[in-house]
Structure I
Amino acid sequence: MEIKNGIPVSPGVAIAPALVLDSESFRIPRRFIRKDEVDTELKRFELARTKAIGEISDIRDSVHSTAKEEVGLIFDAHLRMLDDPLITREIPEKIKTKRYTPEYAVSRVFKKIIKPIREINDAYFLQRVNDFYDIQKRLLRNLLGQRAHDLTELDRKVVVVAHDLTPSQTATLDKNMVAGFITDVGGATSHTAILANALGIPAVVGLGTITGDISGGDVVIVDGKTGRVIVNPDDNTRAKYEARGQGYIDREKRLADAAAKAERTTKDGAAVNLYANIEWDDEIEFANKLGADGVGLFRTEFIYSKYGAHPTEEQHYETYRRAHGLLEGRPLTLRTMDFGADKFASEVGLEREENPFLGCRSIRLSLRQPHLLITQLRAALRAALLGPTRIMLPMVGSIEEFRAGKMIVENVKGDLEREGIEFAKDVPLGMMVEVPSAALTIDSFMDECDFFSIGTNDLVQYTLAVDRNNQYVANLFKHTNPAVLRLVKQVIDEAVSRGKPVSVCGEMAGEARFAMILLGFGLREFSVGPTAMPELRTLLSRVTVAEAEALANKAMALCSADEIAEVLDAEVQRLLPSEEFGE
């Protein structure tokens with residue numbers, strides 16, 4: 001049994017065999033074989049080894065005539081490795097005595113070879129590791145018939161183990177077959193983490209070298225609340241986590257039941273709206289079931305993932321039309337495209353950037369490539385006739401940027417009118433407050449902006465100079481940092497005093513302890529992932545505004561992020577005691 005600790009990003013407990021993905025996405029189909037299968041599987045391994053030898057020999061012979069002699073010597077070394085006793089004896093021994101499948105035996109033996117070499121941490125030896133990976137992949141390709149694994153065609157429950165998962169990969173995971181996932185890299189507020197939460201898939205990221213430490217078929221426990229990952233647990237540990245997983249499910253059910261009965265106000269009657277953050281339109285139905293008052297953040301990036309970097313106006317329109325149909329009259333807040341040259345550089349005619357998070361992204365990309373924004377706005381304004389709609393510009397850092405975006409909106413309205421196309425003329429235009437410069441000068445936006453939504457994920461990142469997806473500094477990414485809290489409070493204070501709608505749509509709004517302090521700051525609109533709604537609704541119905549204000553004042557008098565977190569945690573425990581809901 002081996003225990004690893006990473007960054008928890010989506011709560012819950014998963015227990016299942018590992019499906020380890022490398023760059024070629026090979027899957028170890030199973031771990032053990034029956035006694036009567038041993039001879040057949042030994043022959044299958046030897047056939048794969050023989051085929052690998054033939055392939056490498058052909059490559060070596062072909063390079064002799066076109067490359068230096070030293071290049072051929074590399075493949076001579078590969079051939080010697082395939083004849084090494086670790087390969088010719090130990091792998092068959094594991095098949096015979098432990099009844100491992102050949103694939104699993106190959107994976108285990110190569111892990112045994114590679115791990116100590118990596119631990120030497122010498123540049124020369126680390127380069128040799130790639131040779132072993134090359135041979136391992138060749139054997140696996142031959143054993144598996146050169147089939148790479150497709151995550152959309154799983155036939156049993158697994159824990160996906162990967163260096164990283166893209167948001168689009170995460171969005172297409174089969175929730176019925178993927179019990180959880182763990183990755184080498186990643187941060188608590190990455191889009192992958194947000195998607196895992198939305199899907200309700202337990203996940204831990206930032207584990208460093210987990211893909212090199214686990215073999216396909218190993219049984220893995222994923223504790224998405226604590227960040228703990230246990231490889232090949234003993235029977236007692238497995239039983240404990242099975243009970244904990246069921247306890248989490250029971251807790252969520254009790255919270256959902258409590259939320260269904262709770263008032264949609266604070267304990268003293270102040271109205272509080274809970275809106276949903278939506279990653280893709282199918283999620284709206286789930287949000288409706290959990291009592292969402294509407295959609296406070298409709299992330300439109302999935303449209304570009306689905307249709308490419310240039311979705312048509314009709315593709316945009318159909319997406320928004322469907323969303324309105326599901327909402328049945330509840331409000332929809334559309335955030336315009338929020339990606340940058342790091343994702344669609346070549347597609348939109350931009351060069352790759354060394355630091356895309358500080359480069360041409362979001363509103364900056366929209367202003368540089370206005371045709372992308374215009375297509376989206378035309379569809380959004382037309383669809384706004386189907387239900388209450390707000391349009392929100394992301395990553396606004398200055399009044400000049402907001403005015404430029406506003407001018408494009410007005411020009412689009414003029415174009416639609418001239419073309420005789422019906423559209424909603426009174427759609428509110430707002431902005432995301434996620435850049436410190438915007439938060440510090442929020443008063444300058446009040447006369448021109450219809451509403452505000454504070455994106456705390458990026459606001460924390462830019463305020464603290466911490467890459468939220470870097471596992472080495474992820475511990476510094478803290479919503480309770482006093483500098484972050486002061487900026488959030490300043491924006492809420494200014495908006496409330498000027499009668500402008502303001503919400504928080506970052507992950508901060510979805511955590512009970514942070515929701516308490518936001519309520520104390522004067523916030524009455526929360527936009528969160530649907531899975532966070534039951535706990536949040538229950539909590540807010542049990543606290544008065546005066547209690548929240550007192551808590552906020554107490555927290556703001558402190559100068560340490562950890563001290564503030566402790567104060568907030570204690571108040572949540574009072575309102576949502578573990579003995580009532582379980583942990």
Structure II
Amino acid sequence: MAVSKGIVINMIKSKREDRIIEILAQAGEEVSVLEIAQRIGRVSSVTIRRDIVRLAEEGRIERTHGGALLPVAGADKAEAPAPRENALQDEVEGVDAIVLPPIGGRGADTLRMLAKRRRIPFLAESSPQEGGVYLGPDNFTAGRELGRAAGRMLSGGIAEARVLLVSLENLPNTRARCDGFIKGFGETFRGTVRPWRVDGQGSFRIALRASLDAFAAYPDINVIFGVNDHSVLAAIEASDKAGADAVRAFSVGGEGAALFDALASRGKLKATAALFPEIVGIRAVETLAAALHGSAMPDEIRTPHVVVTPETLDRYYLKSGNGWVLAPEAEAAILGAAERPAFVRSVGPRRAIGFVPHYPAHDWYRNMARAMRERAEALGFELKIAAPQSGIAREIAAIRRLIAKSAARLVRAGDTILINGGTLSTLLADELTGRSGITIVTNAVDVMERLSGRPGLKLIMTSGEYQAKDRCLVGPSLGALFETMRVDRAFLSVDGISPHFGPSATDERLALAAKRFVDASREVVVMADHSLVGVEASHRIAGLGAVDDLITDSASLPADRLAFASLGMRITLADEEPEEGVATRSDRPVGNRKTA
């Protein structure tokens with residue numbers, strides 16, 4: 001009996017571990033211990049925490065503070081070092097070509113500018129982006145063809161289709177899939193169609209919550225559509241919890257194992273418009289390899305989609321261990337039907353292709369990255385993978401160095417300048433280390449440490465109270481020095497500058513110190529990369545009328561730059577080289593400071 005009981009316990013543990021991995025795969029992001037326990041049911045958080053420790057030791061998942069996630073994309077489980085090590089080693093730095101996903105916000109501008117500034121081939125994966133060649137499917141057509149298939153499949157079986165559409169509204173490619181599905185469904189379904197649309201925001205948890213709310217409000221929903229694997233799997237789980245057994249589900253994506261398991265089970269999921277991330281990855285590498293061998297980049301690269309049902313699944317994907325792989329015959333047929341670039345294997349020093357997966361833990365990017373790595377190796381190229389935050393951070397660091405160089409060009413022998421604290425101020429100090437005949441006044445310890453003892457430089461520290469977290473001197477006594485001193489220029493590192501609020505800082509005492517620098521200077525130069533332009537931090541330093549110059553980069557919004565220029569401010573884009581013959585800013589006389 002003891003042995004038998006032990007076997008039962010081990011079987012339960014094994015199933016529980018598989019369920020944990022399934023939950024993490026569906027989420028594509030960190031999931032807390034508590035949420036995993038709730039979703040599995042009849043198990044304590046203590047038990048789940050022990051399971052996570054064991055799985056992490058085996059390298060199957062990655063522990064986080066209070067939860068877990070799947071390892072970052074990069075390689076098969078049997079190969080590769082720990083995920084964190086991969087993330088540190090794989091850097092989108094010094095690449096010769098790059099593939100960028102549809103990342104939104106200022107980070108997207110930063111990464112696009114990386115490609116533009118380095119003049120390297122750039123593929124815009126999944127969604128069109130300025131300056132990039134589109135790589136991906138026709139999302140609207142894929143959704144529409146799936147919708148037409150779903151409409152034909154359900155016609156005659158139900159009189160009214162009450163459709164829950166789980167979308168991702170902030171991306172145009174996923175909106176197009178949703179629009180295409182409902183249009184195609186309406187074209188073939190013989191009956192009434194009543195749609196409800198919710199935004200899953202690309203997160204399994206959010207899609208699950210939104211779908212649960214939809215079923216609570218409209219319990220008669222009988223058709224589900226998801227714009228990707230996570231969206232439809234979340235909606236199916238919501239329908240299970242709501243007891244909606246008559247639901248038929250459809251999705252665009254076909255990203256990974258969880259979706260194909262659901263399709264193969266012949267349950268609620270009836271069809272998916274498979275977009276083949278493996279083929280997208282292969283086409284990306286081949287196109288960039290050809291470009292790096294001198295071929296012209298195409299106008300766009302359209303990748304295939306196929307409506308796959310449980311009956312046709314094995315034509316395209318084969319079960320392999322705990323996952324699914326693209327069938328070799330399907331890969332050969334799909335690639336053979338495509339117009340592919342001519343190229344030869346690269347020789348000599350290996351050139352690098354950069355890839356910045358949008359959601360590194362998602363099956364789409366894991367499978368795409370695996371295919372890209374294999375194809376790059378076969379062609380003699382290196383694939384460098386980094387999370388979006390890594391590429392953004394590195395590019396912003398490079399931009400800030402350019403801004404500091406531009407600021408340093410304004411400093412001339414004989415000048416007395418003020419430099420406050422901040423990242424850009426420290427970089428400016430680095431640029432001035434080899435200069436001479438300059439007097440530098442600062443309240444920043446980091447600036448002092450870099451310039452102290454440099455021959456030819458006179459360094460003056462302000463008085464004040466030391467603020468440890470910012471390594472700066474602040475407080476009322478800081479201004480005593482300026483009662484007897486007037487300086488040529490103040491160089492300010494800020495936390496934000498906007499047309500309506502002016503330059504600003506997150507800390508009140510730092511803002512007051514910077515204001516004293518402004519008041520003591522004949523000319524004020526603000527240094528701010530594009531991530532800070534248009535931003536309003538908590539504490540205003542001065543009005544825009546007090547600022548003579550803004551040194552930024554070309555990813556800042558043109559509307560903001562126009563607003564600054566309309567007030568008479570001079571704008572320098574540090575990442576754009578001045579035209580030949582144009583006088584540098586340091587050749588111009590120091591202007592009179594405008595009134596605030």
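What follows draws every value from the coordinates through simple rules; no lab data is involved. Worth saying up front: this structure is predicted, and the values here are computed from it rather than measured. Cβ atoms are built from the backbone, for glycine too; each structure is taken alone.
Some notes on this structure:
- Read-out distance in nm of label points 7 Å out along Cα→Cβ at positions 96 and 456, computed value 6.1, structure in I, II: I
- Look at relative contact order in percent (Cα under 8 Å, 6 or more apart) for each of I, II: the largest one is in I.
- Structure from which 28.7, 86 was derived, Rg and Dmax of the Cα atoms in Å, for residues 248-487 alone, options I, II: II
- Highest-scoring label, criterion being percent of Cα pairs over 32 Å apart, among I, II: II
- Value 0.00, calculated as FRET efficiency 1/(1 + (r/R0)^6) of positions 320 and 432 (r between Cβ atoms, R0 = 25 Å, to 0.05), assigned to which of I, II: II
- Which entry (I, II) yields the derived value -12500 for helix-only ellipticity at 222 nm (-39500 (n - 2.57) for each DSSP H run of 4 or more, over all residues; to 500): II
- Structure responsible for -0.72, -0.80, with log10 I(q)/I(0) by the Debye sum over Cα atoms at q = 0.14, 0.15 Å⁻¹, for residues 144-271 alone calculated and labels I, II on offer: I
- For mean projected area of the Cα convex hull in nm², for residues 56-335 alone computed as 16.5, the structure of I, II it came from: II
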